[in-house]
1. One of P, Q was used to compute semi-axes √(5λ) of the Cα gyration tensor in Å, and the result was 46, 28, 18. Which label is that?
2. With Kirkwood radius over Cα pairs in Å, for residues 182-365 alone computed per structure, which member of P, Q shows the largest figure?
3. If you work out relative contact order in percent (Cα under 8 Å, 6 or more apart) for P, Q, which one comes out largest?
4. Mean count of other Cβ atoms within 10 Å over residues 110-117 computed as 17.2: which structure among P, Q?
5. A value of 1.9 was derived for distance in nm of label points 7 Å out along Cα→Cβ at positions 246 and 294; which structure in P, Q was it taken from?
Structure P
Amino acid sequence: MKHLYIILITVVLGSSISCKDFLDVEPTESGDSETSLQTPADAKVRMTGIMSKMAEGDYYGRNFPLYGEAKGGDLTVFSKGRGYDYLYEYNHSESSNTYSGIWSQGYNILTQINNLLENIERLESEESADDFSLYKGQALTARAIVYFDLVRLYGKSYNEDKSTYGVPNITKTLLADAQELRATVEENYQQIITDLTTAEPLLPEEKNDGNISYYANKAMQARVYLYMEEYDKALSAAEEIINSGKYTLYANNEWVGSWEKDFGNESIFELAILPSEGDLGTSSLGAYFRRNQHGGGSFLGNFLASDNFLSLLNEDPDDIRFGVMDYDETSSTRMGSCYKYSGSVERVNKDEDNSTAMNIKVIRLSEIYLIAAEAALYENKEKAATYLNEIRKRSPNLASATETNVDLDMIADERSKELFGEGHRFFDMIRWDKSITFNDELGNLNVTHRDKTIDRTFYKTLLPISINEILANPKIKDQQNPGY
């Protein structure tokens, strides 16, 4: 049976997604889905469209990294009403502030991926002379990334209760009347690992800027296995990347400048944001983290670093990561504004440089060293300290970690300092089962939707299935996350 792709997309999971969103990449979203892909060139166009969708504001271009930071305790809000402060306050319900754009965008992307994979399988079954291995590997890896992100938003941590609901696990093109239900967290992770390991041998080992390569796949494996607490596998994947020599850590005098570079030495998987395509301007990730009014009156300074984070960074006043921080609106000395995704503090002041269309560095080599340190911690503390010290050097006045003093808290602190603003902190705190304490007093905020300190038992650490999804797919109502 032939299915018209545009019809299928508009009914994925019953979601009320605008058709317009699917009409900007040819030939993926128009025409007969079984004939629009015939050659590797067609597959390349589709993968380009998929990567572009991943870089949009509803996903990695803003919303996903913002979620991981705003809820994790390293950021705070100085004034309400500037935008997305409801994330910080955990002000969610199934009918308001659902933050369901990531769900919609994620399943939009998954539909495109599944369609691409089905077409490749069709051509392979017809014994096409063309080789589609590269695009099959990229599509499978992209599918794993999307599912890993979705299950962390809607499902409990793997080490808390993997038998509870995750997200619908869809690996095929759906018919118009399909109403898919939620799989378990464990089933989601099984699919993620299956996709990653199937894709691994199909991908090129050379550094592939802007696309998914073998090492991007390996980096995702390291990250996923760490969350699953399969430490041997996480360490093996991380060490393969480190030992390959394909990527190198920046020296201390290079690190700050690296944020202005595209596809630099540490960047394993990076999504392009171009001034003419995907630039969110005053609503970009970088704009939300910089100082209020810096660059123009429309820059509102939505979020700034918390006291707890700055205390950690201030353990060494010479920490090189202060180089991407600048003073915030509270005082001329409080270095609470982050400029990672503005390129640099100086870039904002240069008329010729765009400071909001900055690439999103999804996976960097420094994270891989931190994964290796954490994965080695429980079996080989000497190795854990060695990997940690490669990143700890960015605080040049701090004593090195040793086999006798290295522990999870030390690694957690280094992850906080190194990955600040990149969307990890909340998810780390949840998987570590650590309490999150918020800096509400900085802005004298009256927060009513959560306590000052929460942990993963708080039901709003999971997003609700939105009312629009429930109305379109009534069967999923009985699978709503508890508390909503």
Structure Q
Amino acid sequence: MNASLYAERRARVAAELAKDGPSVALIPTALERPRNRDSDFLFRHDSYFYYLTGFTEPHAWLAITSDGKSTLFCQPRDIEREIWDGYRLGPEAAPAALGVDEAFSVAELDSRVPRLLENRATVWYPFATHKGLESTVDGWLAAVRARVRFGALCPERQRDLCGVLDEMRLVKDIHEQDVMRRAAQISAAAHIRAMRLSAQRLRDGQDVREYHLDAELLHEFRRQGSQYPAYSSIVAAGANACVLHYRADVAPVRDGELVLIDAGCELDGYASDITRTFPANGTFTGPQRTLYELVLASQDAAVAATKPGARFTDPHEATVKVLAQGMLDVGLLDANKVGNAQDVIEKRAYFQFYMHRTGHWLGMDVHDCGSYVEPGEVGTASERKDPLSGETIVNRPSRILQPGMVLTIEPGLYVRPAEGVPEHFHNIGIRIEDDAIVNAGGCELISRGVPVKAGDIEELMRG
């Protein structure tokens, strides 16, 4: 690991803390979670903690003081437990390996943290991220107050560290971008593998189930070195594709239907997130292709709108503009009832078939941290009434995109049977999603290792 990379991040945090006077930040990693009587769920570190340490072991904490000192608390070496649970770095080796100033056993947390808090004006920690964290900090503060007769000063302020770290994590450095490119390449290969298996098994007259395709994804993720999926894979055949967060199950993949796969691996702490929709047998029907081309055109418009200086909402608005006109053109919406494309947008009539945003931040978490409001314009607000729900919504200026930000671009159409909806479009669900790094020239689509054009998908699946 590149210890200097994490040290530089800790130094940036310390500089932010110093603006608030003598301060200390406390960051725990994630807890282990029991799965059943004698087994835990696969452990995955806390993203904030990993961002500042590169350390993946459980039962660990990091403290950073405003004068730039970093202290790690981790599990001590224990030969007997390591036989069962795996090797531990241990506090003795941690400073050299991780670049922290000092390290202690996590068993010393309750005795040492109150001393770190003494004579500090502010204690920072990530709010609302770890159940019980606030109570733990309260206990340490109580221990500091017990020493006031000896001249100890107790922090009078508690501040949310998420804001500081979210801003740092929002713009990815070169190292992070490289890891995310590799994660996207692995995920693209997994999608290709699933596409080909679907067509091959149907050609051979074999049974194909959603879990067969899910297995191909998992195999390719691990075969190429990914640690785990970035999220539960969506493998939705036929009408199941109209369920946005459907998960791979036992449903058959039928000849003539579409399959929607939304899946991405996590590599070295960073997520990828790709969706492709393809014909199970390798050939689009006429109605399927019509809607697919419409979704792809809307994605092309969103990609063109993703560039430095644009607002985060610009890709979504570009998508909706194309989809609104397209829904009228293909007959999903009746102009005699809903009006023209601008009316469709203003009334949100498109919401029947397209009900989610066109993207989200991507990084260590698949829905990564970072404000969607431009920080310098938070105070600028206007209200509007939602035409569908009647709810009053506060609009604030959307985030201005800048190089190094990473987001997904994922328009879709989901056509459930309903009165007035052409029957040949019933139960067609389509989403196309790519991962984009904003750069000086616009954006780089790092997930295009898997085809996206209808003809290219058909050619791939014939192979």
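1. Working: P: 34, 26, 23; Q: 46, 28, 18.
Checking each candidate, the match is Q.
2. Working: P: 18.4; Q: 17.7.
The structure with the largest value is P.
3. Working: P: 21; Q: 13.
Answer by largest value of relative contact order in percent (Cα under 8 Å, 6 or more apart): P.
4. Values: P: 23.6; Q: 17.2.
The structure behind it is Q.
5. Q
Every read-out reported here was derived from the displayed coordinates using simple, explicitly stated rules and does not represent laboratory data. These numbers come from a predicted model, not from an experiment. Cβ atoms are built from the backbone, for glycine too; each structure is taken alone.
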